[in-house]
1. Of the structures labelled P, Q, R, one was used to calculate distance in nm of label points 7 Å out along Cα→Cβ at positions 35 and 99, giving 3.3. Name it.
2. Taking relative contact order in percent (Cα under 8 Å, 6 or more apart) for each of P, Q, R, which is largest?
3. One of P, Q, R was used to calculate Rg and Dmax of the Cα atoms in Å, giving 15.8, 55; which?
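Laboratory data are not the source of any read-out in this text; all were calculated from the coordinates shown. These numbers were taken from a predicted model, which means no experiment stands behind them. Cβ atoms are built from the backbone, for glycine too; each structure is taken alone.
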Structure P
Amino acid sequence: MTARVCVARIGAAHGLRGEVRLWTFTEDPMSVTRYGPLSTKDSARQLEVSHARGASDHLIATLIGVTTREEAERLNGTELYVARDKLPETDEGEFYHADLIGLAAFDAAGTALGTVAAIHNFGAGDIIEIAPARGPTLMLPFTDAVVPTVDIAGGRVVIEIPGEIDGDKPNSV
């Protein structure tokens, strides 16, 4: 199965004719209109943006087959995915968050920490979640200082744990 990337999330209905607020996670918000059908997380449904216009921090979009406010309301919160191979190639040193999921995570000394479970953004910047083989996950800020090395081809990331002194690791969050 081709890897998929979440490119947008449907928000609340807009108006009476089935338009929705659409938050995009792409560099060019309008690119979601060019990917063709987008699938839901479970791949059970495909939706295609037929028209979109910019709003303050999102798009107002018309989805093919969604013609009433009630239909639009039922889609609120739906994440929309596209096959990874439909996205533009990244430049040197750039990557999609989806490319990181499953990579092995090591500290600077080469000790295995676990695997990258997710990249989150709760509004104050990206957070990388590392799932160890045992114990609670580590959630750390995704900055160049904390994640100095991302080696997708090598299947690994290096994590510099903040506050690490003389080999002691701080408690995980």
Structure Q
Amino acid sequence: MKLIKTSIPGPLIVKTNIYKDKRGFLKETYQKKIFKNKDFPFDIMSYSKKNVLRGLHLQIKKPQAKFITVTHGKILDVVVDLRKKSKFFGKHMTLKISDKSDFSFYIPEGFAHGFICLSSSCTVNYKCSEYRHSEFERTLLWNDENLKINWNIKKPIISDKDKNGKNLIFFKNL
């Protein structure tokens, strides 16, 4: 496994080892020794249909680092830096990830995270560094004009929670 820096300091692309033969493949998705100082006690799996947009989510207390692996389908993954003291506050990056990708995606604490399913369906596995605490969950509005995220979709399938997310100014003043 190899760590690759991204355009915003913090998130990392984690190149994985894939072993292929005529039967299929075996893919190493996580090694504790790569993240020696990070514990991931909580795993989540989500299944989505095409054009489902999930996010942009974070926990304001007991923040979560996330380790994302797509095990079925293809997504456009999006992270937004909401670390108060970061010179990249409010900046975002996008990354396409599929079950055929030779990498996973590490997102540190302090980032809002979301994705849209680009294939007919997708399954996304998350390793989280903190348990889910619904009272600390917040949603950054997916289409906030301040973010200028190009989701490449006009009418995503989205939950009421995500439709009612807060804008970037809310998080700046938090």
Structure R
Amino acid sequence: MGTPKALLKIGKKIFLHHIIDTVESVGLTNNVVVLGFESQTIREILSSFSGTIIVNEAWEEGQLSSIIACINALNTIDCEGILICPVDHPMITTALIKKLVESFQHSRKKIIIPTYHGRRGHPIIISSELFVEIKNASFTVGLREVVHAHENDIELVSTDEEGILINIDTPEDYRKYVGNLQLE
């Protein structure tokens, strides 16, 4: 991308602030931001964030290493699960997060995944019952290893929000999908 994705703008906010504000607006607590590449630069813009900030020194090993770092940071906190919001999937809304959380609370499934026209996207919720499996998952397969092992314990949540599928990895992706977009 040429710059940290967390600092890219979506509307008037950077990706990371948009994601944090959206999650906090739903009332979720014990929020953790996991930093990797350019962690010091990104940490400086999080002065108003009241949650936990951790640095994943092994960020180059991929997303699973950041999820494990988050789980390790939560070891002393009693939580039912984690909402995983990758920074390169910033197209989330309060309505979507509420819908996912409600599904997690009511379905009692271990994994909650949004779908758009049958295609799975992000963010997802994973029950704390799977934390040990996540920590033991292969870095080459990643979180998919745990998800595939629990296909019968997944709640798919249909949404009209195509943003769950959009991954901003390149400047072309950014121009194509974000442009002048304004999220609620």
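1. Working: P: 1.6; Q: 2.2; R: 3.3.
It must be structure R, since only it matches.
2. Largest value of relative contact order in percent (Cα under 8 Å, 6 or more apart): Q.
3. On the way: P: 19.0, 62; Q: 15.8, 55; R: 15.6, 42.
That value comes from structure Q.
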